[in-house]
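K.L.:
Multiple structures are listed underneath, in structure tokens.
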Structure I
Amino acid sequence: LLLPAYRGGSLQRAYTWLVSRTARRAHLVLTDSEASRRDITEHLGIAPGLVHAVLLAADESFRPVTDPAELARVRARYALPDRFILYLGGFDVRKNVPRLIQAYARWSRQELPTFGKVGNSEAPHLVIAGKLPAADTSFTPDPRRVATEEGVADQVHFTGWVDEADKPALYSLASLFAFPSLYEGFGLPAAEAAACGTPVLTSNRSSLPEAAPSAILVDPEDVNA
């Protein structure tokens, strides 16, 4: 409803119509954030009293990992650098990964305010975790191409798919978790990273301020933010 890239095809339009029709006939609609509740009432025309938000939470397995052996195992498995900023998630266009890489490239050239110790040898690298897109399209832009175009291919690492059991240690190893999504229904990765004690930088839009209340919030369309 809110993102043009997700409503262009006939199948997408039919799905939206079906969801809207079903929701209007429901006695109660449950959603996972206050932001989603507001969007449902505004864009589907459902009475606010019929829509209730039940916020999600990170699973109990997401907590700070301090075991040196577990941290070393995960670092070795994914060939992680000593210090890194982490993104973990999908690669469709609303995830905004190209802008994250562009912002990282500007920051690594010291054109933006610094994070931690900065110097060519000390600046954290960027780790992009998740199954990479099969094709480089406008809907799923390939982050490897963006990293090359921005001149930071040597500083950006791609782990591929991450096992669920490895995620708590991966979050715990990161110096910062960056999640600049343009829109989320909730934004569980931000909540998971926060539960692991990792500082979170995320968007000031949709539900993301709810997912990680203590996060640094930025405009996801401004690479200078």
Structure II
Amino acid sequence: MKVIVSHDVDHLYWSDHFADTFIPGLLLRSTKEVLSGGLSVGGFIKRFNPARKLHNLEALAKTLQKHAIPANFFFGMGKGLNLSYENSKAAPVIKWLTEQGFEVGVHGISYDDSSSMQQEQEEMTAILGVKPKGIRNHYLRRSENTFELMAGLGYTFDSTDYGIKPPYKVKEMWEIPISVMDVDVCKGATGDLLQKSKEYTLQKLDEARAVGLPFFVVNFHDVYYS
């Protein structure tokens, strides 16, 4: 079984969120974490330090390179659900990641309108210079025909499905489900979060081995790394 490492880039800069609900929502969740013992007061202060970058992609990429770990990064090319950065801000980061040898795909906003989905694909193509191979939708949103629409746009693979299940084909596109995701590892956790994360992930790995999965897909969100 091979492990696939992937990253959804939902946030780049604090200033991207001055007009949406991300910062109030993060403040509320962080307060609950402090009250439940999952986050220290020092960690709370550090999290909201205005001098701290909201993303840490350069450090993350260097860590991956240090350990020779290939990875996919998915960037939004449309706006919605607190995915608020401009494509012009994402472009230099995307180009830098591809120069470092990482694969970059689309973090899709539209999931039921072919023309909007195509527009997001074209925006990424303009940045990469080539058509993106992969896609994963923001918040894993999909309708009954989302995968068929993705396949019709010529994507090689999608990773919007979620669960301990094997890859499967939708027309000529491979659907490669996420096996474990950091937001679910962290959800409701208190105390030693790192230890609980390890235990949760090892449990999912055991489940994947038991059913003979060829791939185990890990989905991270860079904001946690920062």
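K.L.:
Which one of I, II has relative contact order in percent (Cα under 8 Å, 6 or more apart), as calculated from the coordinates, equal to 27?
P.N.:
Going through each structure in turn, the value belongs to II.
K.L.:
A further question follows. Assign the value -12500, calculated as helix-only ellipticity at 222 nm (-39500 (n - 2.57) for each DSSP H run of 4 or more, over all residues; to 500), to the correct structure from I, II.
P.N.:
This value belongs to structure II.
K.L.:
Match the computed value 33, 21, 16 of semi-axes √(5λ) of the Cα gyration tensor in Å to one of the structures I, II, and report its label.
P.N.:
I
K.L.:
Between structures I, II, where is FRET efficiency 1/(1 + (r/R0)^6) of positions 46 and 102 (r between Cβ atoms, R0 = 41 Å, to 0.05) highest?
P.N.:
II
Since every read-out is calculated from the coordinates, none of them should be taken as a lab result. Since we're looking at a predicted model, the values are computed, not measured. Cβ atoms are built from the backbone, for glycine too; each structure is taken alone.
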